[in-house]
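In what follows, structures are represented as structure tokens.
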Structure P
Amino acid sequence: MAKYIFVCGGVMSGVGKGVAAASIAKILSWYGYRTTCIKIDPYVNVDAGTMNPIEHGEVFVLKDGTECDQDMGHYERFLNTELTKANYMTTGSVYLSLIQKERSLYFDGKCVEVVPHVPLEVIEKINQAQKLTKSDIVITEIGGTVGEYQNLLFLEAVRILKLQKPKDVLLILVSYLPYQGEDMELKTKPTQYAIRTLNSAGLQPDFVLARAIKPLDEPRREKIAFNCNMNKEDIISAPDEKLIYKIPLNFEKEKLGLKILKKLNLKPKKKNNLEKKIWNKEINKIQNLNKEVKIGIVGKYFKSGNFVLADAYISVIEAVKHASWSLGFKPLIYWINSEEYEKNKDKLEELKNFNGVIIPGGFGSRGVEGKILAIEYCRENKIPIFGLCYGLQLMIVEFARNVCGLKGAHTTEVNPKTKYPVIDILEEQKKLLKEKLYGGTMRLGNWECQIKKGTIAYKAYKKEKVFERHRHRYEVNPTFYKILQKNGIIFSGISKNGLLVEIIELSQKIHPFFLGTQFHPEFKSRFMHPHPLFVEFIKMSVK
């Protein structure tokens with residue numbers, strides 16, 4: 001019989017629920033149980049596809065094309081697995097599913113109500129994911145915080161499921177303990193209020209993961225336990241950790257895995273798991289790295305007022321880390337706002353300070369000319385440069401303008417009237433855009449890519465056929481294939497039907513690493529299983 005663990009957040013969002021859920025799933029897998037993770041997001045959007053990365057962080061894409069929350073990336077990276085739309089739901093998708101059922105007379109004329117039908121729909125979706133993945137234990141993360149109105153229906157689903165299966169359901173609260181400065185204590189009162197809010201929804205947490213800048217001490221642990229009707233050993237310290245892959249090991253120091261199994265009436269199937277030992281060995285290796293590699297990311301989605309929000313490119317960051325660690329280097333990642341180059345071209349000189357430069361994905365016209373200037377500078381100065389999705393498209397624009405002599409060449413996304421539309425939209429998409437149907441209309445998810453032998457791409461992959469994840473509408477325009485190739489661009493990866501460009505590069509006789517992908521390789525990078533293109537990029541960068 002399947003077991004269920006729910007992870008919810010108290011006090012504030014962005015406290016690390018996704019990493020906590022992924023860590024718990026990883027720990028339980030070390031004890032021999034098959035686990036999977038589900039993310040529930042409380043917004044009414046059907047998926048994450050139409051949301052601004054600055055507001056919500058990166059839009060992660062699954063192999064089946066589902067556009068979802070960045071926490072799904074954490075699940076895949078920790079568990080080294082590929083998830084599907086069954087592992088993701090939003091308030092919007094739940095309501096949509098329920099309304100479609102009502103319209104098709106699924107309820108046979110009954111009055112369909114918010115309660116109990118919405119929570120029951122949530123439970124049904126969780127059970128479907130469990131059956132599809134054949135998991136012993138399902139870890140479900142509820143986005144946002146417990147005090148938010150939009151989370152009540154999901155908490156009600158937890159309450160109902162716990163009522164149905166009292167011995168098979170656990171609730172874990174990830175709550176932040178503020179630290180006001182030197183000579184001050186970690187404050188437990190916000191966490192106490194979060195638990196009281198859960199109590200008002202008919203729920204009591206089985207564990208509290210006490211997130212804080214410092215490890216939890218005994219007096220604070222005792223205070224939370226006493227005031228919240230909990231056992232002291234169920235309050236787990238979760239201090240800040242720069243290396244997120246160390247978090248499962250941190251939890252295991254407090255025997256969290258065994259405590260969870262005991263509450264679920266389960267016994268460990270494995271005691272000395274080899275994967276856990278390898279994981280621990282890799283963490284120790286990473287912590288002792290001395291050699292550094294400097295990577296600049298030229299983007300536009302990380303600036304929010306006076307703060308830098310790295311969440312917009314979180315998969316890129318993790319992919320750089322995975323590749324660097326595998327080669328024995330500690331990555332130093334720098335944020336470069338492409339708009340700064342548009343204001344002052346002299347600032348381009350700073351690119352010489354980096355071992356390599358990445359042009360990540362994105363949409364729209366803001367900061368585009370700055371990215372194109374950065375690409376030109378890296379191409380002319382032989383600085384390794386890696387373009388991802390929009391990055392590839394802008395590499396083509398730069399090359400067309402400055403090497404092929406197509407002055408004013410552009411993508412029609414930015415300039416629909418350009419004389420040389422080297423990047424253009426797919427014909428079948430034009431009708432959808434005209435009707436303002438934007439959601440789920442891109443080339444999404446896994447697509448087959450044929451790799452050309454004798455190229456950087458082939459050297460990295462060591463195979464002629466791969467599957468990579470896409471998220472874009474625009475493509476390299478076939479009208480300009482000949483002139484691009486004549487001037488030195490190599491199409492080292494093409495679609496299965498041979499019509500669409502997937503990877504472009506320059507010969508290494510011309511440039512050490514000038515390569516762009518129309519897909520997002522960062523989505524398939526894993527801890528201890530880095531993506532081959534990122535490995536090749538870092539390899540050439542450190543040279």
Structure Q
Amino acid sequence: MDGTIMKRHGCSRYWLTGLATLALFPAGCIDDPGADPEVLDTDEAAAVTGAPLTSVASGKCLDVKGRSTTTGTGLQIYTCNGQDNQSFNFTSAGELQVYGGTRCVEPANGATTAGTKAVIANCSGQARQKWTRSSAGAIVHQQSGLCLDVEGQRTTNGTAVQIWTCNNQTNQRWSSTGSGCSSGVCEVVQVATDTDLPWGLVSLPDGTVLYSRRDADDIVQLNPSTGAKTSIGTVPNVAGTDGEGGLMGLAIAPTFETDGWLYIMHTSPTDNRIVRIKVVGNQLDTSTEQVLISGIPRNKYHNGGRLRWGPDGKLYATTGDAQNANLAQDTSSLAGKVLRLEPDGTVPSDNPFGNYVWSYGHRNPQGLAFDSMGRLWEQEFGNTVMDETNLIQKGGNYGWPNCEGTVSQGGSGCSTAGYIAPKLTYPTSEGSCSGIAIVDDVFYAACQRGTRMYRAVISGSSLTGVQQLFVGTYGRLRTVEPTLDGNLWLTTTNTGGTDSVPNNSNERIFRVILGD
């Protein structure tokens with residue numbers, strides 16, 4: 001039902017299905033994912049389509065002057081007021097519409113020079129009315145390549161909006177959280193679908209996204225503004241495990257813009273390994289491949305796989321226990337650990353055990369994220385009782401297999417001296433959380449079996465105000481990652497999750513717009 005406008009019973013917000021569509025969920029509706037949608041007729045749909053676009057620099061809304069519908073009326077910024085002249089909608093055709101789709105935004109007189117004012121006109125489908133939206137929040141005029149810009153970087157009511165050379169300044173960044181959105185999540189936009197499992201995902205400096213396809217062994221570049229996808233190449237020597245192994249975590253080097261290094265974790269026929277390959281001209285140059293760590297034990301399940309750069313310039317990686325629980329307590333083994341390595345793959349001199357091991361006693365960790373204090377948080381699959389979120393300490397022991405979450409499973413159990421207790425636990429039926437992200441010291445976890453995303457505020461060393469979002473709405477969730485503009489990417493993992501068969505899935509990639 002692409003393009004259908006839907007309303008959830010009992011809610012006052014609406015969403016559009018399909019590419020580049022808008023999903024609005026107020027706080028009172030987001031916890032009611034089981035409600036049946038209601039299809040609106042055309043007239044009612046036109047009345048509710050759209051949402052405010054807020055200038056990041058001023059916090060004021062994109063506004064049609066004087067609430068006029070006359071062709072040629074200019075755009076400005078103005079205090080957000082919820083009226084229809086501040087309600088905009090991006091369409092799958094690339095139009096930026098207002099007044100329920102009866103008017104479209106274009107540069108005055110179709111000009112393509114910097115400084116041309118933005119105005120409204122009857123929607124015509126012409127190139128002059130086509131726009132794309134970058135991950136950084138810029139609205140880019142396709143024909144000219146110029147960005148929607150608040151004139152002179154001013155922040156006062158009535159300041160004109162124009163097209164100008166893109167410069168990534170805040171007067172060219174627009175948030176669609178809208179006025180008065182105080183819920184944790186304000187919008188969910190479906191950006192793309194895939195027939196394989198998106199596993200690792202990274203944002204590139206140009207606003208596009210790279211993601212790994214676990215069973216198909218290749219990496220795809222996605223343009224979030226258009227939904228266009230291009231495979232940039234297949235990673236050599238990837239082998240599935242007829243389970244959860246394959247092409248997993250991705251991370252781009254902090255120096256990516258100059259050297260093009262893409263870091264990859266994957267399962268080979270004999271082990272799990274971390275490699276790096278250069279991206280050259282939007283292609284994976286496999287001739288540059290360097291194997292940084294090999295010999296990480298692999299198995300059908302429990303392969304870990306997440307990569308994350310730390311503020312210390314080191315690369316961190318999660319490894320599962322390869323279904324051999326005793327390896328988790330062996331600090332000479334690379335299984336059941338959080339690893340830490342230099343960009344060139346060497347062992348940092350300050351690692352606690354003289355090898356790659358940073359922390360141990362983990363079962364199958366897959367989530368890694370750093371907070372504003374530079375602290376590392378980790379997400380871990382439990383066995384049958386509970387999953388856990390940990391705050392990682394250098395050389396720390398997190399208890400597996402004698403301790404699962406906070407439940408003793410052998411030996412001295414969770415009371416063993418030196419074991420570090422988790423910061424949050426979840427019943428496995430409500431968890432199996434794979435990826436985590438931290439944005440503005442708010443923690444998010446994407447869960448598979450639990451078919452939900454957790455949200456919690458980091459306060460000191462605790463996770464507080466825990467919320468459960470999207471319960472059952474999108475099915476099993478695999479990966480959550482920050483966008484360049486402080487929102488989230490979110491991927492599903494609903495079919496083909498444990499068979500290593502390529503292209504037998506039906507997955508979705510979302511952009512989640514966060515609120516206050």
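As an exercise: relative contact order in percent (Cα under 8 Å, 6 or more apart), calculated from one structure in P, Q, equals 15. Which structure is it? Of the options listed, only P reproduces it. Which of P, Q yields 0.05 for FRET efficiency 1/(1 + (r/R0)^6) of positions 155 and 371 (r between Cβ atoms, R0 = 25 Å, to 0.05), as computed? Structure P accounts for this read-out.
Of structures P, Q, which gives 67, 46, 43 when Cα extents along the principal axes in Å, for residues 243-482 alone is computed from the coordinates? It traces back to P.
Out of P, Q, which one gives -500 for helix-only ellipticity at 222 nm (-39500 (n - 2.57) for each DSSP H run of 4 or more, over all residues; to 500) as computed from the coordinates? Computing helix-only ellipticity at 222 nm (-39500 (n - 2.57) for each DSSP H run of 4 or more, over all residues; to 500) on every structure in P, Q gives -500 only for Q.
The maximum of mean count of other Cβ atoms within 10 Å over residues 211-218 over structures P, Q, that is, the highest value, falls on Q.
Figure out for me which of the structures P, Q the number 32, 21, 17 belongs to, where semi-axes √(5λ) of the Cα gyration tensor in Å, for residues 51-258 alone was derived from the coordinates. Considering all the candidates, the number was obtained from P. Taking Kirkwood radius over Cα pairs in Å as the criterion, the highest value among P, Q goes to P.
Read-outs throughout are calculated quantities, based only on the coordinates presented, and are distinct from any laboratory measurement. Everything numeric in this text was worked out from a predicted model, so none of it was measured. Cβ atoms are built from the backbone, for glycine too; each structure is taken alone.
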